[in-house]
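Asker: Structures given as C-alpha cells follow.
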Structure P
Amino acid sequence: MDEQANEQSPHFDLPPNVTCFARTDNAAGSERALCLEQLRNRALPYQEFRKNADKLFNLIADDMALQYIENEVILTPIFRAGLSLLPVFMKRIENSRLCSIGVKRNEETAMPEPYLFKVPPQMSEDAKFIILEPMIATAGTMCYSLGMLKQQGYNLHNIQIIAVFCALEAVNKLQQEFPQVQVHTEVVDPILDDKKYIVPGCGDFGDRYFGT
C-alpha cells in the first residue's frame with residue numbers, strides 16, 4: 001500500500017462489516033487519494049471542495065453500482081449532507097428510487113432529532129437500501145435512521161451505507177448495534193474532538209459542499 005493511502009487510513013483494526021476504500025487502493029498518488037487530500041484542506045473554496053467531492057463520489061459509485069443492476073434499489077440520503085451523493089448514484093443506478101430521511105444532530109447534546117421519513121410505495125421485499133451519508137461521526141444519526149427502517153420492517157441485511165469519512169467510534173458503534181449492515185467508506189479517522197467532529201476529518205461536509 002502506498003504512503004499516501006497509509007496516511008489517509010491509519011492502521012487500526014476495523015469491524016468485519018466495514019470496507020475502507022483507502023486501504024484497498026494501491027495506486028501511488030491515486031485520484032481518490034488526491035481528492036481526499038483536497039477535501040481535508042480547510043482553506044479550499046467551496047467550489048473546489050464540491051468539485052473534488054463529486055469526483056470522489058463518481059469513483060465510489062463506479063466501485064458500487066454494478067452489484068445493484070438486477071435489484072430494486074432505494075437510495076436513502078440522510079438530509080442534508082447525504083443529498084450531495086444522490087445525483088451521482090441516481091445516474092449510475094437507473095432503477096433506483098428515493099427514500100427520504102431527515103435527522104438533525106442537536107449541537108448541544110450531539111443526539112439525533114428526526115424531522116422527515118418517507119419511503120416509496122409498493123417496494124419489493126428484496127429491495128436494497130443504500131444509505132448515503134458522507135460523514136459519520138458518532139453514528140447517532142445513522143443508528144437512529146437504521147432503527148426507523150427496522151421498525152418499519154425492512155430487512156437489515158438488505159441495507160448498505162456509503163460514506164466518505166467515518167470515525168472509528170462510529171464504525172464500532174454500528175458493528176455493535178447493526179452488525180448486519182455493511183459500511184463502505186473512503187476513510188476511517190481515529191478520534192472525535194470535544195464537539196463530536198471527526199479528526200482530522202474535513203470540517204462540516206454539508207456546509208462546505210453547499211457553500212453555507
Structure Q
Amino acid sequence: FNDPRVRKAMRLAVDPRKALEVAHQGVGAPAEHHHVAPVHPDYYELPFMERDIAGSKQLLAAAGYPDGIHLGDIACKKDPAWEILAVQYIVEQWKDAGITADINVMPSSEFWGIWDKTPLGFTGWTHRPLGFMVLGLAYRSGVPWNESRFNDPEFDQLLTKAEGIVDARERSKVIGQLETIMQERGPVVQPIWRGAYAAWSEKLVGVRKHPTDYMNLTKWGLSG
C-alpha cells in the first residue's frame with residue numbers, strides 16, 4: 001500500500017452508487033473516497049469519482065502489477081450486517097481490475113482489538129460536525145487513530161490551515177484541496193455514506209434527527 005497508484009486503483013475499481021444500493025439498500029449517499037460529507041458546512045464539491053476499470057488497470061500496471069495484485073485479508077466485524085455486505089461488494093468489484101482479497105470476518109470484540117493494527121480493514125467512523133474533524137483524527141501524521149499510517153506533509157499543512165479558518169465557505173476551498181489529496185493518494189476506499197434515521201410521535205415538537213443521535217431535550221416539547 002506504499003504506492004499511491006495502487007491505492008487509487010482500488011478506489012477507481014469501485015462503483016459508489018451500486019455499493020450504496022447493495023450494502024445499504026440505497027439509503028444514504030454515494031461517497032467520494034475523501035471522508036468529507038455533503039452535510040458538512042465546509043464540504044467542497046469535486047467532480048464525482050466514477051468507476052474506471054481501465055484507469056485502475058493502468059495504474060496497477062504502472063505500479064508494477066500488470067497482472068493484478070492480491071491484497072491479503074480484510075478485517076471486518078460480524079455486525080452490523082451492512083458492513084459485511086459492503087466489503088463483499090467492494091471485493092467483487094475489485095476483481096474486474098485484477099485486484100483480489102480475502103475477507104476475515106470476526107466478532108466486534110476481536111476487531112476493536114486490532115482495528116488500528118491490521119494492514120487492511122473496514123472501519124465505521126462516527127459523524128463529526130465539521131469536515132476537517134475526522135480528517136484530523138484519522139489521517140494526520142502520527143495521531144493515535146491514524147489506522148492507515150497515512151503520512152503526507154502537504155496534507156498535514158493544509159489540514160492545519162483549514163482548522164484555522166472560521167468561515168465555512170472560505171474553509172471549504174482548503175477542504176477541497178484535502179479532498180483531492182485523499183482521492184489521488186489517500187489511504188481509503190470509501191464508497192458510501194449510510195443514512196441515519198429516527199422516528200418519533202407527531203405529538204413531539206422541536207425534535208430534529210442528529211447524525212450521532214444527540215438529543216437536545218431543552219428544545220423538545222409536546223403539542224397541545
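Bear in mind these aren't lab numbers, they're just calculated from the coordinates by the rules spelled out. Predicted model, so just to flag it, every value in this text is computed and none were measured. Cβ atoms are built from the backbone, for glycine too; each structure is taken alone.
Asker: Have a look at P, Q and say which one yields 3.4 for distance in nm of label points 7 Å out along Cα→Cβ at positions 31 and 199, as calculated.
Answerer: Traced to structure P.
Asker: Still on this structure, please answer the following. Any idea which of P, Q comes out highest on relative contact order in percent (Cα under 8 Å, 6 or more apart)?
Answerer: The maximum falls on structure Q.
Asker: As an exercise: mean count of other Cβ atoms within 10 Å over residues 127-134, calculated from one structure in P, Q, equals 23.0. Which structure is it?
Answerer: Clearly, the read-out refers to P.
Asker: Given a value of 0.15 for FRET efficiency 1/(1 + (r/R0)^6) of positions 47 and 159 (r between Cβ atoms, R0 = 25 Å, to 0.05), calculated from one of P, Q, which structure does it belong to?
Answerer: Clearly, the read-out refers to P.
Asker: Rank structures P, Q by distance in nm of label points 7 Å out along Cα→Cβ at positions 95 and 167 and report only the one at the top, that is, the highest.
Answerer: Q
Asker: Then there's this: For distance in nm of label points 7 Å out along Cα→Cβ at positions 55 and 79, which of the structures P, Q scores highest?
Answerer: Checked P, Q; max of distance in nm of label points 7 Å out along Cα→Cβ at positions 55 and 79 sits with Q.
Asker: Sticking with this structure for a sec: Taking mean projected area of the Cα convex hull in nm² for each of P, Q, which is largest?
Answerer: Q
Asker: Taking log10 I(q)/I(0) by the Debye sum over Cα atoms at q = 0.18, 0.24, 0.30, 0.32 Å⁻¹, for residues 103-150 alone from the coordinates of each of P, Q, which one would give -0.64, -0.99, -1.31, -1.39?
Answerer: P
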